[in-house]
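Once you scroll down, you'll see the structures, which are given as structure tokens.
Read the figures in this text as sums done on the coordinates, not as results from a lab. Model, not experiment: these values are computed from the prediction. Cβ atoms are built from the backbone, for glycine too; each structure is taken alone.
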Structure I
Amino acid sequence: MTDRTDTLVHICTVEQWRQAQRAGERVPETYAADGFVHLSTTAQVHLPANRLFAGRTDLVLLHLDADRFGAEVRWEPGVPGDPDAMLFPHLYGTLPVAAVTEVREYLPGADGAFGPPA
């Protein structure tokens, strides 16, 4: 089971973060298809990072305050291959820039793989 007291984060590129700042919200490309914004805890973010962004060096982690979302967060299963019983936070609304408390660069290791953030 995922520790729901861990900090929630969202992965995006530096350019996507800049676009969100201009728009006042982050609306990922997957939002229309999935109906939610994919989030993670800091303890699990390396799983989707490696699956979707392996080797990329233009990523940031948006650290979030869930009290500022203005929409529901549901904890739901990830994809096949994720650890059994691990649930991921999904935001059923767009991600307001006002919910971002910190932005940190998120770089892979020398092998191109991501680990949990420091």
Structure II
Amino acid sequence: MSTWAPDDLARLGDAEELQLASYRPDGTLRPYVTIWCVRAGDDLYVRSAYGPGNGWFRRARASGSGRVRAGGVEKDVAFEPAPPDVHAALDAAYHAKYDAHGPAIVGTVVGPQVVDVTLRVVPRD
């Protein structure tokens, strides 16, 4: 498993929004979508605010790979399931980073309903 370079991790993790795209079966990149991203330890995570049927989430999960960009960093990545012990830390990270947007919005990406729609974003070599 690859790990983030400290500068890339900081720049992506500190960015207000992340642009994410998955690869199509033919190897071309889909259009980017803008989503929230949080950091827990040395890992980055994204969650589908609107459940497993959200298009970007279905495509990222099916593809397993894509590209992210934010904070001047652009990197090929793998999308992996999140480990079960990370969700409380992710909820806290989403609250700390995005609570200024209001509880109704942050509520779409915290809590038990998003455990199954959480992906770890891992750099690819």
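If helix-only ellipticity at 222 nm (-39500 (n - 2.57) for each DSSP H run of 4 or more, over all residues; to 500) computes to -7500, which of I, II did it come from?
Here the read-out was taken from II.
Have a look at I, II and say which one yields 15.4 for mean count of other Cβ atoms within 10 Å over residues 32-39, as calculated.
I
Given a value of 36 for relative contact order in percent (Cα under 8 Å, 6 or more apart), point me to the structure among I, II it was derived from.
It traces back to I.
Compare distance in nm of label points 7 Å out along Cα→Cβ at positions 56 and 88 across structures I, II and report the one with the greatest value.
The structure with the largest value is II.
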